[in-house]
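Down below are the structures I want you to see.
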Structure 1
């Protein structure tokens, strides 16, 4: 079965965002942070763009990977942030759900606070301070043996 990993784009603040995400999830970046200036063919980009992130990956508990890069405006790339994409996290406990919600939503905009839902989930959603939309959904329905 295929594995899906969210890949985010930023407009020059991918490193700041991923240092923030690492402070919430823990762990270390897989392969470090690759910069645009480290890649072949970067001669045509500006000096400021050479410090932008070409690729960063943060392993998340359970084997998932959160990945990102910055756009390169001089190559015609333009970030158009919107709500067409959410990252949904399914934690293993209500406590972990509260921890993730509280820390990831810090400085952002809460859409729906964490609360019990009719489908048996403990759910909340928000846009973080970097404009990324998140959903936290802990399955709190009783488990049948």
Structure 2
């Protein structure tokens, strides 16, 4: 893991994805990059919380339908929505942990190897905690040993 503890500053310019991917390895997890990922994670957190609120409101709208088939359809839609929100709840926890790792100066570094996770992987999955290679090893181990 890097000993770099650069934290984003409010006056750091916000980068675009294109600018982010063209930066050199020496700039890895500098203040501007951390500010970019913090903003992306904060927006994701806001979106997830908004979705949760909409689900709550939607489920409160109780519609009484006498037809058993229609009632079953509505119940299935509610079950699907609740499963989706459960996945989003788990994602929200990961988003909040990622924001905390930015604050701790640990964001962007693999938990297993201490190597950089990489900008392309973080753009695809901002909550990643393992490098691609470490994640592949973990998935292979799970496949082989069921752990």
Query - For helix-only ellipticity at 222 nm (-39500 (n - 2.57) for each DSSP H run of 4 or more, over all residues; to 500) computed as -21500, the structure of 1, 2 it came from - result: 2
Report summary line: Re distance in nm of label points 7 Å out along Cα→Cβ at positions 32 and 64: value 6.2 computed from one entry in 1, 2; matching entry is structure 2
Query raised in the report: Which structure, out of 1, 2, was distance in nm of label points 7 Å out along Cα→Cβ at positions 16 and 112 derived from, given a value of 3.6?
Result: 2
Query raised in the report: For distance in nm of label points 7 Å out along Cα→Cβ at positions 120 and 136, which of 1, 2 scores largest?
Result: 1
Query raised in the report: For relative contact order in percent (Cα under 8 Å, 6 or more apart), which of 1, 2 scores largest?
Result: 2
Requested in this report: Give the label, chosen from 1, 2, of the structure having the highest value of Kirkwood radius over Cα pairs in Å.
Outcome: 2
Report task. Consider the structures 1, 2: one of them gives 1.7 for distance in nm of label points 7 Å out along Cα→Cβ at positions 96 and 128 as calculated from the coordinates. Say which. Result -> 1
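Values quoted throughout were computed directly from the atomic coordinates according to the rules given, and no laboratory measurement underlies them. This is a predicted model, so every value here is computed, not measured. Cβ atoms are built from the backbone, for glycine too; each structure is taken alone.
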